[in-house]
Structure 1
Amino acid sequence: MINMNMKMKDIITKNAMNVEVNDKILKLCNYIILKTKNIRDYIIFDEKNDLEEKNINYERILKFYGDWTGYEVSCNEIRITDYISFKQKEFYMIPHILEYLKLGLSKKYGTRKFCIIISIDNDHVILRFHSYRENEGLWISEDLEGYEEPIIYEVFWYAD
């Protein structure tokens, strides 16, 4: 189920008349999925394809982030507006980004449970995602109205 605060709902519904999904969104989502890899038990966006498990200091990561979810979200924080121009009137496409990423991650990683988070901060669309671990829970607070920025998230897993 998709969850969003009222700020995000207002933005999306204000432009709901626009139904055209730009091809650039699909291409970017495919690129993000292509550049993810499974390292140990984390799904990491590795744009430069230079991350290697042997070079990762896991003890330091746990000290800094507190858990694996924090580490994964940090690695998977992507400013979509750094890759494609995204005008305010195109914010209605945010649920489409969520859906494309959901399908792509499910195809690539099977039954793994994920959380995808998209927020808007000063006209920047920011994507974050992480594997959902029962013992760590969500990185995002379930009280979405507590966020100043418009925010949307979904927890999902692929089931036949």
Structure 2
Amino acid sequence: MKPEVIAPFMLIDYTWAILKKNTDMKESDYGGLVPIVPLSEAPELTEYAKPYIVYGYSETPPTDLWVRRRGNMAFVVYGDSFHQLSKITNVLSYTFDRADEAARDVNAFTSTIPAYIGLTFGTIQVSFVQGGSPEETEGGRVSSAINLRYEYHVDYDINTSAL
């Protein structure tokens, strides 16, 4: 597997596929963009009067087996109403809070994408959900947060020979 492919990319692609099937979100509402972006790209989506998601992730070093890795991914959903947030938050919470079953579903989806073959999830769980909270400014967007814990297995194609 190529080292530029990381587990969060797989989770983002799967998340977007799930949201398109279970909400009215679509790329055409965002100028052709996928509305799930890292924090640095969030300003590109603020011009659209639609909900969008900002993400971040962290990973811990492997412990006992070097191909078994663990990480956390946070999604912050921004929207104009608590109703919007509730639907998106519930869809994502239910999708990912099924441990082995969630991992199986993500693996089945990503197994059809050649770039992702070689990385598989063992488990995915929701570690917490924060309901909608108002923004600092009057009339601003409201937000909710979902944090995922995941474990995955990978064997990257990296030449570690110094010769």
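Every number here is computed from the coordinates shown, using simple stated rules; none is lab data. All of these numbers come straight from a predicted model, not from anything done at the bench. Cβ atoms are built from the backbone, for glycine too; each structure is taken alone.
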Q) Of the structures labelled 1, 2, which one yields 1.5 when distance in nm of label points 7 Å out along Cα→Cβ at positions 36 and 68 is computed from its coordinates? A) 1
Q. Quick one: distance in nm of label points 7 Å out along Cα→Cβ at positions 12 and 124 came out at 2.3 when computed from one of 1, 2, so which one is it?
A. 1
(Q) Quick check for you: by volume of the Cα convex hull per residue in Å³, which of 1, 2 is greatest? (A) 2
Q. From 1, 2, which structure was mean count of other Cβ atoms within 10 Å over residues 28-35 = 14.1 calculated on?
A. 2
Q | Label whose coordinates, when distance in nm of label points 7 Å out along Cα→Cβ at positions 60 and 148 is calculated, return 3.2 (choices 1, 2) | A | 1
Q.
Ranked on relative contact order in percent (Cα under 8 Å, 6 or more apart), which label among 1, 2 comes first with the largest value?
A. 1
